[in-house]
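*Asks:* What follows is a group of structures, each given as structure tokens.
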Structure I
Amino acid sequence: MILIDDHIHDYSPEQIAHWIDELPEWRRTQALAFKHDLGRRQCVLAYRLLCQGLRQGYGITEQPTFFYGEHGKPHLHPSSFNLHPSPLIPHFSLSHCREAVCCAISDSPVGIDIESVSRKVSDSLIRYSMTSEEAEGIALSIDKDRAFLRLWTQKEAVAKLLGTGIRDDFKHILSQDDYDIETQESERWVMSIASYRFGR
């Protein structure tokens, strides 16, 4: 299940403040830690998408809590769900950019990443994150920035799937044929979703 909200700037400050007040204390603390309005919007709206997906896809109405893996990947905590017997605990991934927030929820591990097309791409970032073949493809593209973002979001989605974050092998993370990756685009954003090809 993929959910996206790309109208994050349409909500009034009063509406955002009301939704922050409705968050569980731990998530409210995270939201209020952001100094700027955009960070607070992204934090509250991403959580609301997750709650919406859990409600629609799994009938889970409790506000979930997270625990974090070694490299910061969030997981749903079983204690969030007051259901007996214990339900299947879904996997999820969240992402946001200046234009949107998104959420992927699945019975198996998943990773998602979204980036704004207004993001400017430097040659140094291409050299750092792309293989020579990928960099060549970007250079030959009509829209260099969008071509970069397609690959960048795919790599980020796989990194989130693996739960490793950006590490030394990030440049070559797409070289293995172990993942199914779907990329979606709009006029304002590029988004990729990754899952294990053979299940895990």
Structure II
Amino acid sequence: MTQHRGKFITLEGIEGTGKSTNVRYIQEWLSARGREAIVTREPGGTPMAEEIRDVLLRPRQESVSPDAELLLMFAARAQHLHGVIKPGLDSGKDVLCDRFTDATYAYQGGGRQLGMQPIAVLETLVQGDFRPDLCVLLTIDPAQGMARARARGSLDRFEQEAIGFYERIQHTYLERAKRSPQAYLVIDAGLPLHTVQDAISEGLEAFFSR
């Protein structure tokens, strides 16, 4: 009997959009329909990739080169794909990932203003033609999102950036979704949580009925 490949679903959005809460919601949604899912995150997901995550997120006095940041993101991603994502999908499980390469286009390409071309080159090198089956993109007014992030406690290196950084990030996310609407489920995360999750459920029903 042929093993069916699982679905790779990513959640994206700036800080304060409720990605972690909604990853759990999607996992429960899938479980209720008899689908087993692996939940993971980027940067991170394996012991080595989590070490890289710590390097990337820890606030530091040293100025960090955007190019170094970009290369570390893809180093962590290569290990994550090898150790968790592809084996999970090949075993027939779905994989839910809190951020993936869309985040690199948005944060490093848009936020850090590196542009899309170097990211596209690294994406091909590390991933080949591997892409998410669906990206759930949660949007929010950047000021509202950062107020939520600050309310959670201490801020990591990315969360300490000025509001313009997040405006560029969200713009990049939305431009990518506009170019490939079938690959994205765009949801206003500034709405009440039950409304957000109703929209996620409706979008997932449509995705799995294709």
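*Asks:* Among the shown structures I, II, from which was the value 32 of relative contact order in percent (Cα under 8 Å, 6 or more apart) calculated?
*Replies:* II
*Asks:* From which structure (I, II) was helix-only ellipticity at 222 nm (-39500 (n - 2.57) for each DSSP H run of 4 or more, over all residues; to 500) calculated, if the value obtained is -15000?
*Replies:* The read-out was computed on structure II.
*Asks:* Can you rank I, II by Rg/Rh (Cα atoms, Kirkwood Rh) and just name the one with the largest value?
*Replies:* Result for Rg/Rh (Cα atoms, Kirkwood Rh) over I, II: largest is I.
*Asks:* Quick check for you: by distance in nm of label points 7 Å out along Cα→Cβ at positions 56 and 176, which of I, II is greatest?
*Replies:* Comparing I, II by distance in nm of label points 7 Å out along Cα→Cβ at positions 56 and 176, the maximum is at I.
*Asks:* I, II: which one has distance in nm of label points 7 Å out along Cα→Cβ at positions 104 and 120, as calculated, at 3.0?
*Replies:* Of the options listed, only I reproduces it.
Laboratory data are not the source of any read-out in this text; all were calculated from the coordinates shown. Computed from a prediction, not measured in an experiment: that's the story for all the values here. Cβ atoms are built from the backbone, for glycine too; each structure is taken alone.
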